[in-house]
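Listed after this line are the structures, all set down as C-alpha cells.
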Structure I
Amino acid sequence: MEEQIYSVRVIHGKGKGILKKRVQELLKKNPMVLSFKDAPYDAGGWGATLVELK
C-alpha cells in the first residue's frame, strides 16, 4: 500500500527571519505547494512553516 504525504512542517528557527523568508520564497515557486502558513505556537510558532502539498 502506497501512502502519500500532504502536509509538512519546515523548521527554520526564529532568528532574524532571513531563513524563513528564503524558505517561503522557494515555497511560492514550487508547483507542488498548495499553501503555507506560520505554525501555531505549540508547533513552533513563527519559527516553523506549515506546508500543504497538492
Structure II
Amino acid sequence: MGRPRTDTEAVTLRLPREIIAQIDEIRRGEEDIPTRPEMIRRILQSWIEENTTHKT
C-alpha cells in the first residue's frame, strides 16, 4: 500500500451500518477484494463517470 499520493485529501464520513454492510458485500464480489476505502473510491469514480456530462 505505501504512502498516500500527495495530491489527495482525507475525507472522514460516517455511514449507517446497513450501507457499510452493502459495501462489504460488493467488495466480496470483486476479484481482488479491495479495502472499504478503495471500494468507496471505485463506487464514486463509477458514479462520476456515469453522471458527468462532458461539454465541449
Structure III
Amino acid sequence: MSKNELLQLIETKRKELVNIASKYGLTASATLQHSQELDCLLNQYEQFFLSKSI
C-alpha cells in the first residue's frame, strides 16, 4: 500500500468516525469500533515512516 492510499484510507475512516459519533454518541460500540480501526490505520502510517527513516 502506498503512502497516498494509506492517507486516503485514514481520511475516509476519520470522516466515518465523526459521522457515527455525532449520530450515535462517543460511547456507542460502532463509534468505538471505527475509532479502533482508525487507530490501526494511524499505526500503519507511523510504521511506514519509521521503516523509511531507519
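Here is how the numbers come out for the structure above:
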read-out	value
Structure responsible for 75, with volume of the Cα convex hull per residue in Å³ calculated and labels I, II, III on offer	I
If helix-only ellipticity at 222 nm (-39500 (n - 2.57) for each DSSP H run of 4 or more, over all residues; to 500) is computed and equals -30500, the structure in I, II, III	III
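Values in this text are rule-based calculations from the coordinates and carry no lab data. Here the structure is a predicted model, which is why all the values come from computation and not from measurement.
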